[in-house]
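Novice: Below you'll find the structures, each written out as C-alpha cells.
Quick note: the coordinates plus some simple rules give every number you see, no bench work behind them. Everything quoted here is computed from the prediction, not taken from an experiment.
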Structure 1
Amino acid sequence: MATDYKLQILRVRDNPLPGQFGGVIRQKAVDWTVDGTNIHTTNIPGDTFTAAAALAIIQPQAQEVIQLLKTV
C-alpha cells in the first residue's frame with residue numbers, strides 16, 4: 001500500500017536575524033512535515049507574513065519533498 005503524504009504545519013516561531021548594518025531583520029520560521037518524521041523549516045519575511053502567504057511558499061516545497069519520497 002502506498003503511503004499518503006500530507007502537509008502538516010508543526011509550529012510557527014519568530015526567527016529574527018541581525019541586520020547587515022545593525023538592527024534586526026524580522027522573519028517567521030515555519031516548521032512542517034509531510035511524513036511525520038522529517039521536519040523542514042521555511043523562513044518567511046515578517047513584514048509579508050500571513051497564513052496564505054506562508055502556505056503559498058510552503059506547499060510547492062512540500063510537493064517536491066513528496067515526489068522525492070514517492071520515488072524511494
Structure 2
Amino acid sequence: MAEDCVECPELAGKTIKSLRLYKNSDHGNEVIIDLTDGTFFSCCLETKSTLSATLFRSCIGTPEVLRNYES
C-alpha cells in the first residue's frame with residue numbers, strides 16, 4: 001500500500017556527511033542526516049499505543065478464550 005512507504009527521491013545520489021540518532025525526542029525517535037551539499041534530512045519514528053485484552057477461563061491445557069477486546 002502506498003501509505004506504508006514514504007519515498008524521498010531528492011536524497012538519491014547525495015553524500016552523507018554525518019548521521020545522528022536521537023532516542024525519545026518530543027515527536028518520537030529521530031534520525032537526522034547531514035548531507036555534504038548543506039541540506040539536512042530529518043525523520044521521526046513514532047510508536048503508537050494499542051490496547052487489547054482477553055477474557056479467558058483457566059483450565060488444564062490451553063486456556064479457553066471467552067472474548068478478545070481491542071480498541
Structure 3
Amino acid sequence: MKLIVYHTSYGCDTGCCGHIVKDTETDEEDFHFAHPRKEDFREFAEKLIKEDYGEEHIKDLDWDNCEITHS
C-alpha cells in the first residue's frame with residue numbers, strides 16, 4: 001500500500017483547501033481541512049494518517065523512501 005498526503009482545494013466554488021490522504025491501492029481519499037501551520041511536515045502527515053488508519057499503521061511507514069515536498 002502507498003499513502004499520499006497532498007494539498008488540494010475542496011470543491012469548485014468553496015475557496016477552501018486542505019489535505020487529502022490517498023490510498024493508491026483502493027483510490028480511497030479522505031479530505032482534512034488542515035494545514036501544517038508551524039508543524040513539521042512529517043509530523044503533520046503522520047497525524048493525518050493516524051486519524052485515517054490508526055496508530056498501529058505508523059510503524060509500517062517507510063519514511064526513508066518517502067518524498068516530502070511543499071510549496
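Novice: Can you say which of 1, 2, 3 returns 0 when helix-only ellipticity at 222 nm (-39500 (n - 2.57) for each DSSP H run of 4 or more, over all residues; to 500) is computed?
Specialist: Details: 1: -10000; 2: 0; 3: -6500.
Answer by label: 2.
Novice: Let me ask something else. The value 16.4 for Kirkwood radius over Cα pairs in Å was derived from one model only; which of 1, 2, 3 is it? Working shown, then result.
Specialist: Working: 1: 13.4; 2: 16.4; 3: 12.8.
It was calculated from structure 2.
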